[in-house]
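So, here come the structures, one by one.
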Structure P
Amino acid sequence: MQKVRFIGLDVHKESIAIAVADGDGSAPENVATIPNDTTLLVKRLKKLGAGATLRCCYEAGPTGFVLHRALRAAGIDCIVIAPSLVPKKAGDRVKTDRRDAVKLARFLRSGDLTEVHVPEATTEAMRDLERSRDDAKKAERVSRHQLSKFLLRHGRRYEGKTAWTGMHLDWIRGQVFEHEAHNRVLVDYVQAVETGTARVDRLTKDIVILVESWSLRPLVKALQALRGVQILTAVILAAEIGDFARFSSAPAFMAYLGLVPSEHSSGETQKRGRITRTGNGHVRRILVESAWSYRYRPTMSWEIRKRNEGVAPGVQAIAWKAQHRLNERYRKLLGRGKNKQQTVTALARELAGFVWSIARQPQLLAA
């Protein structure tokens, strides 16, 4: 049998610590700490792999998946693992790069590490784009908040019904202050809001254009059959999750998103708390926002019918079933005394199940 060597890599911006654990059960040991250079690392690993099979791992982090793809391209088996799920010893107060590398090598050999899904390069690119739009939306929200509070501090209150419409912005631009410094502050804040809005609009258009050439376009189209799931939400779901087949069941997908109740039970005592909030918080938030749409009675509006065009009948049936199921669930939970936020969170959990069910359909688009 060929010898197996388990390699733990503690990867940082400037350096990589390397540790080796042989498959014979001997104690792991540090090999070296080298500069973060992929070519140099590949050469070192190939020397370590002479006459042996290498299995490498490193923690997911700010360095991304570039190293993983480079090692795979060089023929070296490498996985990316979840840092929060690495076993820890109670009372261990010493942490160094060399110790972390040894720990990774040891746990890789024992099989106690949890692998992170590495998306395809095109899917990761689309994910970066939709996350960039989300960042732009947050920046726009901050600039709007600063402007509105500046006006409120000086007694300027808008009497209209809806804020941040064209009429509201015209009213803001028409404000005149006694002191010139205040007028210049107003101009600066207005420019910040307009720049932020333009940035959001530009990124939104980029997403709509690029999704047409994306490999997951059929999935994006199919997910829009669901109520409350338009193109941006569908792109986020597809880009963040990627391969839905890695979840064996809908409950497994719900647990990954942190939408299942936490539990602390012992013996005959069972105690359940709020949702776990683990996994992908971005998708969890998007599903909760979409779940609010199901507080209305089931209907096939013009927009939903338009989004259903070209979608497979099986997908349409799931989407229509979701409307009935989730609306009924909403009314029952409210009737049992649950508040609206708890109720909508419960709907988001079940909506995740319908999303998983659509993604696993053998045919997404109509022939």
Structure Q
Amino acid sequence: MRDETRAVRYGHSENLQPGDPLHPSPVFAATYYAPGDPENSPRNYGRSDNPNWRQLEAAIAELEGGPTIVFASGMAAVMAVFGPFLRPGDAVVLPSDGYFFCRSLAETYFAEMGITVLKAPTADNAQAALIDEPAVKLLWLESPSNPELSLCDLAAITKAARAKRILVAHDNTTATAFAQKPLALGADFSVASDTKASSGHSDVVLGHVSCRNQMLADQVRNWRTLTGSIPGPMESWLALRSIATAALRIERQSSNAQRIAEFLEDRPEVERVYYPGLASHPQHALAARQMTQFGGVLSFTLRDQAAAERFFSTTKLVTEATSFGGVSTTAERRARWGGDDVPPGFIRMSVGCEAVEDLIEDISQALS
């Protein structure tokens, strides 16, 4: 069964009886009827389980290819890999150009607890040079990276780390499970913020961890139960409903992003375009090998901060906002946050599902 079919069918109720609703509904419950031995009851308390989580987890597991646990946010999902598997004296290898808050979490709380944080860029498999350090217990990858969209060879670097008994986690938020399968490429964990493209409507905050095997999944699920980093039933239900259209949305976003990236390459106002679907991207051949599509996120650099701010003051269809993956096109000047090593005129754009001709016309007039 293909991903497009899996995504749609897992939004349906199972074992339907005449008159049943075709799709599951939100289940709002903090407590459940659980008489006698708790082992005989499938649920007993809202921090431990909810039918909407299970339905969403089953849908994502079908797409990722491994048992899945959903969380209240993408960062809660990151923490559920860091927390159970890193101890004082261990080392973790991170991409120096990866998601800022992931780096910040490691460099503050975990470094203060005695965990060594090693960093190298995503491109050219630079992180592989750090896994010879004996203390390394976890390799964290992000390809394409956020926001510069650099890539590493996931299969090669994962194989090298696994040979040293190092756990490998891949942040698959930018690519999504519709474009890239980290578990199939050898990773122990595929982590994503489902706030982004998989839910795709900019109305929920969620994350997930998909695992290579059930033993790892049990440890991650136990972390969620103990820490209480659980998603709400409404958010889980909305995400499950949204996954049914994710393949359509992501295909449209990828197609639009490709057209816009090609357009931007020919504009004199644009100094550089970052998009793995472009032949000019340094890792384009690698992207074509390990991704089935190139995603809806692209970045480009204008001359300076003033040029970027003029762009935002003139565009009509590109909304200035952070995050990415929604159905409407958004963008932001990333240097305004101060956490990424990018030029002042660097813009990250999340391309939506609008008619690409309208987007290009609007971007053109804004650049002009």
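Readers should treat all values here as calculations from the given coordinates under stated rules, not as data from a laboratory. The structure presented is a predicted model; accordingly, all values stated were derived computationally and were not measured. Cβ atoms are built from the backbone, for glycine too; each structure is taken alone.
When distance in nm of label points 7 Å out along Cα→Cβ at positions 156 and 220 is computed for each of P, Q, the one that comes out at 3.9 is P. When distance in nm of label points 7 Å out along Cα→Cβ at positions 20 and 108 is computed for each of P, Q, the one that comes out at 4.6 is Q. When helix-only ellipticity at 222 nm (-39500 (n - 2.57) for each DSSP H run of 4 or more, over all residues; to 500) is computed across structures P, Q, the figure -17000 traces back to P.
Which structure, out of P, Q, was Cα Rg over 2.2 N^0.38 Å derived from, given a value of 1.24? The value was obtained from structure P. With distance in nm of label points 7 Å out along Cα→Cβ at positions 172 and 332 computed over the structures P, Q, the top value is the one for P, the highest of the group.
Figure out for me which of the structures P, Q the number 13 belongs to, where relative contact order in percent (Cα under 8 Å, 6 or more apart) was derived from the coordinates. Value 13 for relative contact order in percent (Cα under 8 Å, 6 or more apart) corresponds to P out of P, Q.
When mean count of other Cβ atoms within 10 Å over residues 180-187 is calculated for each of structures P, Q, structure Q gives the greatest result.
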